[in-house]
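What follows is a set of structures to go through.
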Structure I
Amino acid sequence: MALTKKQPRSKFYELLQAQIHNEFNASQQYIALAVWFDAEDLPQLAKHFYKQSVEERNHGMALVQYMLDTDHHVEIPGTGDVRNDFSDVRELIELALQQEKDVATDIQQLAKAARAEEDYIGEQFTQWFLKEQVEEISQMSTLLNIVKRADGNLFEVENHLHRESVGDGGADSSMPPVAGGAL
């Protein structure tokens, strides 16, 4: 006999379930970007996007943990299409920036749904993710600017990433708990 969860599925929880898919898909897309950079012998860019992939995976698993903690059924989704073919570095960074902007919009919708349903705990949970998206968008915008300024000299981009700390690397101690533990 299967165990059933007690909580009804609200719009907020439907959006949370969809966001798990979005985070896992973002993780897979970042792996594709990292592999592309690895194949082009750009180790700092590859390392950066491998880390981004793990960070997105951890975000998805934090959503899973929240749903488990609030006694909701969780379905682990497959991921969507992942783009693997690119003609220039700018395309990869522009894709990453757009992906982060899309996630920010999704998280805002989560926060709105929680507020509309007077789910104050859910609304509070989304606050960390809203803050995180500000960092993610800023980080990708900066990286895109560095790529543009390098004007094709990818060693300058590599040197920048080697020299500068970009983002927190997923080491934010205020991050919500991650199912199975953060990687």
Structure II
Amino acid sequence: MEDVFNEIIELHKKSLKELEDKKDIVLKIAEIIHKAIKNGNKILICGNGGSAADSQHFAAELVGRFTRERKAYPAIALTTDTSIITSISNDYSFEKIFERQIEALGKNGDILIGFSTSGKSKNIISAFKKAKENGITTIAILGSSGELYNMADISFTVQGSTARVQEIHSIVIHIICEIVESLQI
């Protein structure tokens, strides 16, 4: 038991070092989000499975608050409306669940953030393509490079198992939220 615990802690240390080495990317993402919100645009966020939960977590921190009292920031997790998700899946395909929402809700100047531990999620790839067509800035928060890495305007990756990747993604979400709040829009 203790060996497993120690191994996980060592993996966390390695992942945190990787995050520290990518500080400039995280700061750039926070800057892009701050600018979009300041300009009256919104943040659209998507992912599958645990990454869907990350999407909802991120949107909740932006719309609610993170550490400071402030006005609500416009953010939508595209993972929450089961009627929309199931109707698009049924009428089109699961690959289009985020793309159709981008078409309906996104506009030039908005931001689409896609979480994917594999970097290969077809429904997020489709959403990024639609976002590009509509002048929406794309940010990929990934575990592996995959196709999304090259599609995105800016990409953050961290290596490791799905659990370690998602844990670092949560830290990245919190860092970004704290930075954006500190800039007082």
Structure III
Amino acid sequence: MKRITVFGGSKPKPGEPAYQQAYTLGQLLGEQGYTVITGGYIGTMEAVSRGAAEKGAHVIGVTCDEIEAWRPVKPNPWVLEEMRYPTLRQRLYALIDACDAAIALPGGIGTLAEIAAMWSQLQTGASARRPLLLIGAGWQAVFKRMAETLGAYMAEKDRQLVAYAVDEYQAVGLLPTLFE
């Protein structure tokens, strides 16, 4: 059973389009039999966890003491297994190291850090090669602009380590092809 880490923002709330997108992604991953790994807390992490759990998937939440000291939050109720670490850095690399593939939903600084850390690990060979799939026009625009302005610093082969999907349906449809 493949383990899919989902990166995404903590801001979306139930009833908002971004929360619904994450919930649907969780459902789709659960329907395909994937184990889902998230940051374990609120926002898209909660929505993905909920959608996956409701479809019978195993849901792992990767949590840490530093986040809970910074913001009063506990793991969401759909986390079936908690992997807990003292630091944010340990949590970040656990999210990367524990998965067979990662999908990033729209998000902010934390999500960008997760994408960049995984991409760097893939580029240097510090992590085994596996899919890193970004959902939405926002990420594609960010990385396209980065390539246009800083392309001399990024080899084409390194750009190919990142795949893009327009939405959660396309992402889950692409996922099996990226494992080949």
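One of I, II, III was used to calculate helix-only ellipticity at 222 nm (-39500 (n - 2.57) for each DSSP H run of 4 or more, over all residues; to 500), giving -24000; which?
Only structure I yields this read-out.
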**OP:** Of the structures I, II, III, report the one carrying the highest value of FRET efficiency 1/(1 + (r/R0)^6) of positions 39 and 119 (r between Cβ atoms, R0 = 25 Å, to 0.05).
**Re:** III
Original post:
With P(r) over Cα pairs in 10 Å bins from 0, in percent derived from the coordinates and found to be 9, 36, 32, 16, 6, 1, 0, which of I, II, III does the value describe?
Top reply: I
**OP:** Figure out for me which of the structures I, II, III the number 3.4 belongs to, where distance in nm of label points 7 Å out along Cα→Cβ at positions 15 and 143 was derived from the coordinates.
**Re:** III
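For relative contact order in percent (Cα under 8 Å, 6 or more apart), which structure out of I, II, III has the highest calculated value? Before the final figure, lay out each step's value.
On the way: I: 29; II: 25; III: 21.
Top value of relative contact order in percent (Cα under 8 Å, 6 or more apart) goes to structure I.
Quick note: the coordinates plus some simple rules give every number you see, no bench work behind them. If you're wondering where the values come from, they're calculated on a predicted model, not measured in any experiment. Cβ atoms are built from the backbone, for glycine too; each structure is taken alone.
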